[in-house]
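In structure tokens below, several structures.
Since every read-out is calculated from the coordinates, none of them should be taken as a lab result. If you're wondering where the values come from, they're calculated on a predicted model, not measured in any experiment. Cβ atoms are built from the backbone, for glycine too; each structure is taken alone.
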Structure P
Amino acid sequence: MKDITILAIESSCDETAAAVVRNGRTVLSNVISSQIALHTLYGGVVPEIASRKHVEKIVPVVKEALKAANVTMEEIDAVAVTYGPGLVGALLVGVSMAKGLAYAAKKPLVGVHHIEGHVAANFIEHKDLEPPFASLVVSGGHTHLVEVTDYGVFRIIGKTRDDAAGEAFDKVARAIGLGYPGGPKVDRKAKEGNPDAIVFPKAKVGGAAYDFSFSGLKSAVLNYLNHAEMTGETVNEADLAASFQKAVVDVLTERTEAFLKESGYRKLAVAGGVASNSALRESLKAMCERCGVSFYAPSPVLCTDNAAMIGAAAYYEYLKGAKSGWDLNAVPGLKLGER
């Protein structure tokens, strides 16, 4: 079978990324231009600034990806791009670049769902992983428990009713005074604390055994801080971070374990930015070992937004003949399973 080489572009939030991926699992290049330092000044991602930075970086990043892979546009079989979900202005930069490249080079265009990309990141480092399997997707904007029944085919089993897990990490980090980005900073601070120091609530959603809710937990942390301020108590930031993180990790692990036992899946792949959290990885791995389930997780660099994962997902869409038209547009609220 002929090798399929895909140039992939990702610009859904604050990383401008391009990659060249061969046959869905071999990364020839993976270039990421991060805006973290810029948005740290504002305590979070500013959409307008992110969009302008993407415009500035997209061409150099794509050129660098092609150069690092030592391939030309003539050797590329298709151009892939994230078209949703994400920040509409940021998405538009990547979509416009991909459409222009594909049109000029007379190559097929493949639009990719951002979350599908996160799941596909597992295919890059785990060559033996094939559907069907269960997947826990945890990021700044999403918390989904899904069945991956085939490449690019998903069934949502559970999802958050309010804040995503990553969003809760960012908000709590800001409240504690750790700053942005919240996830890695809470993870580091939690290593210094006692996860059993404070008991925070673990919400259950009535009538939906696999759904999540983190807004109550976030409010409990804020109430704890406000109470401490009013009474003059000293807050141990490490204990607070560790206890909050434990509440999130416990809920994610418990819901996932319950689904694995009910469904009978023997493979679990974790995906998304929060999948790089050390406590979550350890908890899920231990749970899988206890349940006799194979556990898959990408390296941290492939958990955060990158284009290699988009190239991996695009390969399987390409094989199915799922090409996009020149009317492909950014869809900021794209739901998983939609095309």
Structure Q
Amino acid sequence: MNILAIESSCDETAASVVRDGRQVLSNVIASQIDIHTLYGGVVPEIASRKHIEQVDPVVMQALADAGMTWDDIDAIAVTYGPGLVGALLVGLSYAKSLAFGLGKPLIGVHHIEGHICANYIEDPTLEPPFMCLVVSGGHSHLVNVKDYCEYEILGRTRDDAAGEAFDKVARAIGLGYPGGPKIDKVSNDGDPVAIDFPRPKFSDNEYDFSFSGLKSAVLNYLNQCEMKGIPIVQADVAASFQQAVVDVLVGHSMQAVDMYKVDKLVMAGGVASNSHLRAAMEKACADRGVRFYKPSPILCTDNAAMIGAAAYYEYKKNGCSGWDLNAVPGLKLGERV
């Protein structure tokens, strides 16, 4: 089954042709990072306008790269949530028009499910059940993946997601946007134990995440240094902040692995490309004899290949979507409309 997938939930316009949920025949991504860097973050209105400009050429390039015509495509898949509502509507409107005009099934895909399914592309032998840590700019989830399209959410962020905290801290210490890759790089020259930042934990749900307090602790530290005339070592602040985030993510994940006695741990989302997190998680899994899976960095960030992979399993289990499918910016994992 050849699925043409479209992703436009934030600031990447992407299209891909994926066969049987595992084989990527093309993967085209038009990034807007250079534009949004000028503003220190994603501007939703600008993102939507750029999607309108880019979606058609990106889709046509994906089809050409796959060496296919429309007759070779069996279904059209698209992200319908969560994400920026304007950005989602561009991809969704285009996909619905395309599917209707071509007489192809339309498959609506949950963006977070797409991130999880990126691992099926990376390792074709991977099958549920497994534990998955999803960490991105807007989401932090700890998910017990029981089967294809069957998810039990153990923990989620209560405020700032991990990627959001990376961006805000990077801006505060003068690194700019996007924060994740820049903190990852600068941290190599810093001391991860130079500053004792907090590792938040909740008594009512030990798997939930909170990074707002950690972000505030970094800002307070910077303010105190400025007031007292203490020199700020950018690399030490970055490394210490990053270590706190890694400790929380790895700690929660290993606690879930131990409790549910799973033998596979999977990572997904943009923050999953962080080199320090990948190394720490790999070591923690190795210490427990747990198999560790992680997508290549290109499959961690937003892309349409992961949407095509998720669409295959969504179609097999739940069939196609109706023409009344709409964008749902706050769509929760496991929720279907």
Given 0.50 for FRET efficiency 1/(1 + (r/R0)^6) of positions 99 and 155 (r between Cβ atoms, R0 = 30 Å, to 0.05), calculated: source structure among P, Q: P
Origin of the value 0.25, where FRET efficiency 1/(1 + (r/R0)^6) of positions 131 and 187 (r between Cβ atoms, R0 = 25 Å, to 0.05) was derived from one of P, Q: P
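On mean count of other Cβ atoms within 10 Å over residues 283-290, which of the structures labelled P, Q is highest?
When mean count of other Cβ atoms within 10 Å over residues 283-290 is calculated for P, Q, structure P comes out on top.
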